[in-house]
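**Q** What follows are several structures.
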Structure P
Amino acid sequence: MKNILLFCFLYLLIPFLIISILVVNPKQQDFKFSKNTMVRVYRSKTKKIENVPLEEYIIGVVSSEMPVSFELEALKAQAVAARSYVMYKILKKTNSKYDVVDTVLNQVYTDDNSLKKKWGSSYQQNKAKVTKAVTETAYQYVTYKGQIANALFFSTSSGYTENSEDVFTSKVHYLQSVESKWDNISPVFKEQEEFTYKEFCTKLKIKNNNKFTIKVLDKTDSGRINQIKINEKTFTGKQVVELLGLRSVKFEINVNDKIIITTKGYGHGVGMSQYGAEGMARVGYKYDEILKHYYTDIKIEKIK
């Protein structure tokens with residue numbers, strides 16, 4: 001239950017944080033990246049700021065954000081996306097004390113000592129695989145029209161990714177909806193939640209009269225719910241997700257002896273789907289092809 005509540009809180013909070021970083025002040029583009037660039041990471045447990053070499057930081061992120069069992073090309077795509085994301089954040093945070101936090105509020109980073117504890121006897125094998133993915137894409141990042149891209153990513157799409165403006169209000173050309181037909185390999189691609197009438201009404205704070213009128217008022221192009229009316233009360237899709245503890249804003253509600261809600265996908269849906277990337281890698285796509293599929297009209301450049 002605590003995990004569900006945490007997910008719901010972050011599901012609502014993260015979009016507001018992302019909105020604020022979709023546009024970089026042109027003056028911040030004067031910052032010059034080098035192979036010696038350090039990332040100022042705020043460590044949530046110690047409340048301290050650590051300066052971590054860029055490539056070391058990317059190893060810690062890829063190890064945390066994507067299953068190490070994934071194909072190498074998927075891990076490489078994740079490495080480039082994570083590097084682009086933190087470089088974008090560095091530009092945004094030039095006047096701040098730190099660039100990123102080490103949690104899902106930005107992207108999860110785990111240091112080497114913690115990875116040893118996490119992986120145990122598999123540490124050497126897993127670390128070597130992740131390091132290979134990072135080394136083979138060393139210092140590479142995503143740009144759009146010469147500017148570093150905010151390369152957002154998430155777990156699992158519902159079959160299509162989302163337009164940035166449908167989730168975060170701001171339209172970004174390289175963060176537009178694309179088909180992602182590989183995501184059904186994800187263990188959370190499709191899930192069902194059951195509620196009694198009483199549970200359903202209590203959580204949504206509506207009257208329990210054992211009769212339900214459900215009408216979807218507005219959807220995104222991919223079918224995620226923007227607005228829905230249940231009996232006489234109107235909700236946003238995000239409100240329903242928060243109140244019921246669902247994984248995705250793409251859901252269907254069926255009323256039988258119980259209320260059965262089927263969800264598809266997991267996460268905000270904008271940018272690269274991680275399970276989509278894994279599915280593409282399994283059928284032979286290379287990391288650059290994966291990135292160019294999920295981020296429209298981008299280029300892959302390299303710190304010199």
Structure Q
Amino acid sequence: MFDRIALIGIGLIGSSLARVIEREKIAANVAVSTRSEKTLKRAEELRLGTHYTMDAAEAVKDADLVIISVPVGASGAVAAQIASSLKPGAIVTDVGSTKASVIRQMKPELPSNVHFIAGHPVAGTEYSGPDAGFASLFEGRWCILTPDEDTNPEALQKLSAFWTACGSDVQTMDAVHHDQVLALVSHLPQLISYNIVGTASDFETVSQADVIKYSASGFRDFTRLAASDPTMWRDVCLHNKDAILEMLARFSEDLSSMRASIRRGDGDALFELFTKTRSIRRSIIEAGQDVDTPNFGRTPHKD
């Protein structure tokens with residue numbers, strides 16, 4: 001599909017892309033760039049690309065597709081760094097989970113002779129780094145692209161085909177709408193998990209290890225989310241602030257309502273809520289976003 005792809009950032013998403021690009025023979029050459037010498041060396045040991053450099057501008061030279069996989073707060077700086085080295089007609093995209101902010105940061109920095117299309121593969125794990133990636137990460141997952149009125153249709157089609165080749169289902173969406181939706185389905189659960197695990201951490205000092213001892217219940221799943229990359233999630237909070245604050249306010253209202261039902265002993269209200277949430281779970285399974293199997297302990301991925 002491409003002669004040369006440049007991957008700027010080689011963490012979980014970048015290294016997973018490198019693996020699926022190799023598996024599916026999507027590009028003849030893959031240039032890998034990261035700011036960390038240690039990480040770059042590890043990427044080379046894993047043979048994640050064909051060229052390796054700490055200079056992002058060097059990596060994008062002659063690249064037909066450039067994929068920025070850095071914390072969203074660094075997007076603008078990376079765009080400024082690579083702008084003068086981009087090949088005319090190249091497609092530039094990103095993988096960040098906030099879109100309006102990324103577009104505001106990147107688009108003004110990029111030359112008019114390249115095609116910038118912001119994107120977000122809705123896939124991931126709590127792990128990070130080049131060893132964390134695996135080729136099947138994107139299979140059956142959505143990749144949301146947020147083109148604007150200036151987007152070239154052929155470039156959009158080619159980028160969509162790339163993500164389809166990686167195993168994703170592709171959806172286009174307005175950037176602001178994306179940020180609102182992801183604030184609810186991704187960002188809010190992440191923040192709740194950080195908060196619950198933080199509360200448990202304080203309680204743990206009092207309870208003499210019982211929190212860890214009995215964590216093979218719901219708490220375990222919160223710890224998985226709370227183990228995610230703190231830099232990435234700090235930037236998400238700062239760059240999708242308005243949507244996240246709106247969802248936190250809604251959640252706080254619903255939590256207060258549940259608290260009132262418990263205080264009143266209103267079993268009917270609690271039963272109605274818990275029944276409604278079970279139907280949401282069934283809908284997620286029917287949509288293919290999870291499987292209906294027992295999951296006491298997760299099984300490792302296999303490629």
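Read-outs throughout are calculated quantities, based only on the coordinates presented, and are distinct from any laboratory measurement. The model shown is predicted, which means the values in this text are computed figures rather than measured ones. Cβ atoms are built from the backbone, for glycine too; each structure is taken alone.
**Q** Between P, Q, which one scores greatest on FRET efficiency 1/(1 + (r/R0)^6) of positions 128 and 144 (r between Cβ atoms, R0 = 35 Å, to 0.05)? Provide the component values of the computation, followed by the final result.
**A** On the way: P: 0.60; Q: 0.95.
Once FRET efficiency 1/(1 + (r/R0)^6) of positions 128 and 144 (r between Cβ atoms, R0 = 35 Å, to 0.05) is tallied for P, Q, the winner is Q.
**Q** Can you tell which of P, Q yields -11000 when helix-only ellipticity at 222 nm (-39500 (n - 2.57) for each DSSP H run of 4 or more, over all residues; to 500) is derived from it? Please report the intermediate quantities before stating the final value.
**A** Values: P: -11000; Q: -15000.
Derived from P, not from the others.
**Q** A further question on this structure: Comparing structures P, Q by mean count of other Cβ atoms within 10 Å over residues 80-87, which one has the largest value? Provide the component values of the computation, followed by the final result.
**A** Working: P: 27.1; Q: 17.9.
Max of mean count of other Cβ atoms within 10 Å over residues 80-87: P.
**Q** Looking just at relative contact order in percent (Cα under 8 Å, 6 or more apart), which of the labels P, Q belongs to the structure with the highest value?
**A** Checked P, Q; max of relative contact order in percent (Cα under 8 Å, 6 or more apart) sits with P.
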